[in-house]
Structure P
Amino acid sequence: MGHQADGTKKHVGSCHCGAVRFEVDVDLSEGASGCNCSICTKIASLGAIVKPNAFTLLAGEESLSTYVWGAKISTRYFCKNCGVHCFGRGHLAEVGGDYVSVNVNTLDDIDLSTMALAYWDGRNNNWQSGTRKTRWPNTPSAS
């Protein structure tokens, strides 16, 4: 798939069983990000954040189920057949408002061993600090 002028490239992704398929225009030159919040830790998601118009669900809307928790910042979409978390949708001012966070692990043409990773401190709602190159602790900060 070809690169666009702004550095984005169209990638196709899917769940494990193939029922859910999507495409996303994303610039992965800076890598992907992980988060230490409880859900990201449990599902080992690596995300790339895009604006909603850069994401297209190609197939499998009927195979999607959702999960929302806590502050309801994000709705996670996963395949109800195989359980793979493919993407999330939400609104967070610190990432520019409305977004789709694609689980980079579900992109069909990505070699994660060559990708740079950055980390968010979602466990402590510390979004204003942005990402860093080392993992944040998986324990809540002392209050």
Structure Q
Amino acid sequence: MNYRRLVLVSAGYDLVVTAAFVTPWTYELIRQALSALGLALGLGGMPAADPTQVMYANLMGSVVVVWAALRLTGPRAVYGLYDGVARSLFAVWEAYGAVHGATGLLWFFFAVEVLFGVLQLAPWLSAQPPTRWFTARLRRNSRGSTP
């Protein structure tokens, strides 16, 4: 999979997974569904919603959906770098929550965050980071075109 496609796939995942967190009404639906799933799998349910929790869930959902839209409409290599760093932070806090008594469902989200994070950060540690590939590709595609 090329790096551009990886940035697009991770953005698509984010959009699908976090869209329900954007409003209080959709958050309550996803909170109940995740709670039922966690209980059915023996991983624990979600806590009852309170206004502060709902507000933070809505803020997170709003920011992630906008970030996903940016990456979907104009994927750039540097967005993969930023997304990899953000995923590292999300993974740390998901693990922290799971270890400290939150639902064990967090481990599923943790695994996805680590996977996308490693895939998006690893190329930046190579001898030829993705920006060189993107820049060369843009130059090839723009030859002969007018602005």
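General observations
- Source structure (of P, Q) for Kirkwood radius over Cα pairs in Å, computed value 15.6: P
- For 1.3 (distance in nm of label points 7 Å out along Cα→Cβ at positions 8 and 72, calculated) the corresponding structure among P, Q: Q
- For distance in nm of label points 7 Å out along Cα→Cβ at positions 32 and 80 computed as 4.1, the structure of P, Q it came from: Q
- Source structure (of P, Q) for mean count of other Cβ atoms within 10 Å over residues 64-71, computed value 12.1: P
- Among candidates P, Q, the computation of helix-only ellipticity at 222 nm (-39500 (n - 2.57) for each DSSP H run of 4 or more, over all residues; to 500) that gave -25000 used structure Q.
FYI, it's all coordinate maths here, none of it is from the lab. Everything quoted here is computed from the prediction, not taken from an experiment. Cβ atoms are built from the backbone, for glycine too; each structure is taken alone.
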